[in-house]
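I've put the structures underneath this note.
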Structure P
Amino acid sequence: MTKVAPIDQRKSDHIKINLEQDVRSALTSGLEKYHFVHEALPELDLNRIDTSLSLFGKKLTSPTLVSSMTGGTAEAESINLRLAEAAQQCGVAMGVGSQRAAIENPEQARTFQVRRVAPDILLFANLGAVQLNYGYGIDQCRRAVDMIQADALILHLNPLQEAVQDAGDVNFAGLAKKIEEVCKKLEVPVIAKEVGWGISEKTAKVLADCGVSAIDVAGAGGTSWSQVEMHRAPDEFTRQLAATFVGWGIPTAESILNVKRAVPGTLIFASGGIKDGLDIAKCIALGATLGGMAGQFLKAAAVSTEKVVEMMKLTKRQIEVTMFACGSARIGELGNGKLVNS
C-alpha cells in the first residue's frame with residue numbers, strides 16, 4: 001500500500017508543480033471563438049468607463065476574482081498574503097484554497113488568515129464538498145468561514161481529481177442532499193465551484209435546487225488538475241491513469257451557457273483558462289458576474305505583492321478598453337448583443 005502524503009506536503013507539491021510544470025488542459029476555454037463587435041465611434045470617454053459592481057454586500061472595482069489556490073504551508077501563507085494585499089489595494093474579490101488542512105491541523109489556520117492585510121475585500125472560504133461524506137458537516141463549514149472572516153463559502157467539486165489522485169476521496173454519492181443542508185443552515189452564501197472541468201446543465205440544475213447562491217463553472221481550458229496529479233503520482237499506474245484525462249471537461253464558455261440555460265437566475269462566476277481582462281469581459285457578456293484567474297496571479301505572487309497589483313491593474317484596464325471599444329459604458333451593458341460567435 002502506497003503511503004499517502006500528508007495534506008501540507010500535497011499543498012506544497014501543488015504549488016511547486018503549478019509554478020514549474022506545464023499543467024494545461026489539452027482543451028481550450030472556448031472563449032477564443034467569441035469576438036466583440038468593434039465600434040469605431042463608441043461615443044464614450046474611456047476615463048468614465050465604469051467596471052464596478054456590488055456583490056454579497058461588498059463593492060468591487062472590477063469583476064475580477066483571484067480564484068482559490070492555496071493554503072496550509074508557510075509558502076502558501078506568503079502567497080495568500082501577497083494576493084490579499086493586492087486585492088485590498090485594487091478592490092477585487094479573492095478565494096483561498098481548500099481549508100481542510102487547517103480544519104485538521106488548527107496551527108495551519110494562519111496560512112489562510114488574510115484579513116490582517118485585507119480587511120475590506122470580498123473573501124471566500126473553501127472546502128471540498130466531498131468532505132461532507134467523510135465526517136464534515138455544518139460545524140466544519142462554519143469553522144472555515146469563521147477562521148478567515150469570509151463573506152461566503154466555496155464548496156468545490158473535484159470528482160476527477162479525487163479519482164486519479166493516490167488514495168483520493170471518491171465517494172460522491174448523496175452529496176447533493178448534504179450541500180442543500182449546508183445552504184439552508186450556513187449564515188453566509190454558498191458557492192459551488194468545479195476545479196477545472198466545467199459544469200453541465202444537469203449539474204447546474206441540481207446545484208440550484210440545493211440552494212447555492214452562485215456557481216463557479218471553472219471550465220476546461222486552463223490548469224488541469226489531472227495533469228498536476230500526474231506530476232505527483234507515486235507510481236506508473238497512477239501516472240498513466242491521470243495522464244489519460246488531459247483532454248477531459250466542458251470548456252469554460254460552454255459551461256457558462258449551460259448554467260445560463262439551465263438556471264437563468266443563478267449567479268455565475270467564470271474561471272478556467274481565462275488569460276486576461278478581455279477574456280473576463282467575454283465571460284461577463286456570456287452571462288457571468290465575475291471572471292476568475294489563478295495561474296497568472298500565482299506566478300505574480302511568487303515574485304511580490306507589487307507584481308500582483310501590476311497584473312490586477314492591467315486586467316482592469318483591459319476590461320475598460322474592451323468596454324470602450326465595443327461601446328459599453330457600464331459592466332451590465334456588455335451582454336447586449338455586443339459579443340458574436342465567430
Structure Q
Amino acid sequence: MSSSTNHPTAPRPPLISVVILNYNGAKWLERCLASLEKQTILDQIEVIVADNLSTDGSDRLAEKLVRDWPNGQFVQNGENLGFCEGNNRGVKVATGNYLFFLNNDTWLEPACLEVLLQETEKAGADVATPLVLNYDDATFQSLGAGGFDVFGFATARLPHAQTREVLMPEGCSYLIRRDLFEVLGEFDAELFMFADELDLSWRVWIAGHKAVAVPAARLHHRGAANVNPKGEGAVVELRTSDTKRFFANRNNLLVLLKNAHNLLLLMALFQVGLLAVEAIVGLLLVRRWRFVKRAYVDAVADCWRLRRHILAERNRVRKFRRRSDWWMLRFLRWRPNRWDELRRLRQFGLPKVTPN
C-alpha cells in the first residue's frame with residue numbers, strides 16, 4: 001500500500017524584475033506602467049516602483065496604479081537617495097533572474113522585453129539595452145555607447161541593424177543579471193546620479209562579462225525630464241544646472257579613478273585638462289563664477305575628498321578583475337564625446353544654466 005501527499009508548488013520567480021525609480025514623474029508614470037501591462041511576457045515579469053519621496057503626487061499615483069497588480073510593488077524610499085541608491089533600494093525586494101532598470105519617462109513597445117531577453121541570452125551576454133527611440137516618434141536616440149574617447153567619456157551612440165557588443169547600455173533601460181549586479185557591488189551610492197551606467201558597465205567588462213545592444217527590442221525615451229522639462233515629449237532647448245554639471249563632471253572622473261588599472265588612468269589627466277578648458281569657456285559664456293566653481297572646481301576637488309572611497313573600490317574591483325586596461329583599449333573610439341554636445345549646441349543654441 002502506498003500513499004502520496006500533494007504539496008503546493010512554489011511559484012516560479014519572475015524572469016525579469018523591472019525597477020522604476022520615480023521622483024516627481026507624474027507626467028510620465030501612467031504611460032510607462034501602461035506599456036508594461038501590454039508586454040508579451042507580462043506573466044514573467046514583476047514591476048517595482050521605488051519612489052524618492054516625490055513632491056508632485058506621483059508617489060501616490062504609482063502606489064495606486066500598481067496596487068491591484070499581482071506582479072506590482074511600490075517602495076517608498078523616504079528621501080531623495082538619487083538614482084544609484086534609489087534603484088539599489090528597489091532591488092532589495094526584487095526576485096527576478098534579471099533586473100531591468102527603467103526610467104519613468106519611457107514607454108515600451110509590446111514585445112520589447114521578450115525580444116530583449118531572447119537576444120541577450122542568444123548572444124551569451126549578461127547585460128543589455130534595447131534600441132532607444134525618441135518619446136513622441138520612432139526617430140533614433142541611442143543604442144548604447146560603443147566605446148570611450150581619449151578623455152574617458154562614453155561615446156559613439158550610433159545605430160546598427162543587428163545585436164552587437166557595446167561598452168555601455170543606456171541607463172534609462174539597463175538589463176543585467178541580478179546575481180551579477182550583486183557580485184559587482186550594485187550601483188555606487190556615492191555617485192548619486194549621472195555616469196552610473198558607465199561605472200557599472202566598466203565593471204561588467206573588466207569582470208569578464210559582456211554587454212550588448214538589441215535593436216530589435218524597441219523603447220521610447222524622453223530624456224532629461226526633470227532637468228530639462230520644457231517641450232513635453234520632445235526636447236526643445238538645452239538646459240542644465242550647476243549641480244547637474246557637478247555630478248556629471250565629478251562622476252566621469254570617478255569612473256576612471258575607480259576602475260582603470262594603470263594605462264587608462266592617463267585618461268583621468270586628459271579629462272581634468274579638458275574640464276579646465278571647458279571651465280574657462282563656461283565662465284566666458286555664463287559669466288558667473290559660482291557656476292564654474294560648483295561645476296568644475298568643486299567636481300575635481302570632491303574626487304580628493306572621496307579618495308578613501310576610491311581606494312576601497314579599487315581594492316574591491318581587484319578581486320573580480322579578469323581583464324586589463326590593454327584589453328579595454330578595444331573600446332577606444334576617435335569620435336569625441338563632445339562632438340555630440342556640439343551638435344546639440346548647433347540645434348538648440350547655448351544651454352540655459354540654472355543656479356542650483
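All of the numbers you see were taken from the coordinates with simple rules; none came from a lab. Not measured: the values here are computed from a predicted model. Cβ atoms are built from the backbone, for glycine too; each structure is taken alone.
Hey, Cα extents along the principal axes in Å, for residues 102-181 alone derived from one of P, Q reads 38, 28, 19; which structure?
This figure was derived from P.
P, Q: which one has log10 I(q)/I(0) by the Debye sum over Cα atoms at q = 0.06, 0.12 Å⁻¹, as calculated, at -0.19, -0.80?
The read-out comes from structure P.
Please state which of the structures P, Q yields 20.8 when mean count of other Cβ atoms within 10 Å over residues 158-165 is computed from it.
It traces back to P.
Of the structures labelled P, Q, which one yields 18 when relative contact order in percent (Cα under 8 Å, 6 or more apart) is computed from its coordinates?
That value comes from structure Q.
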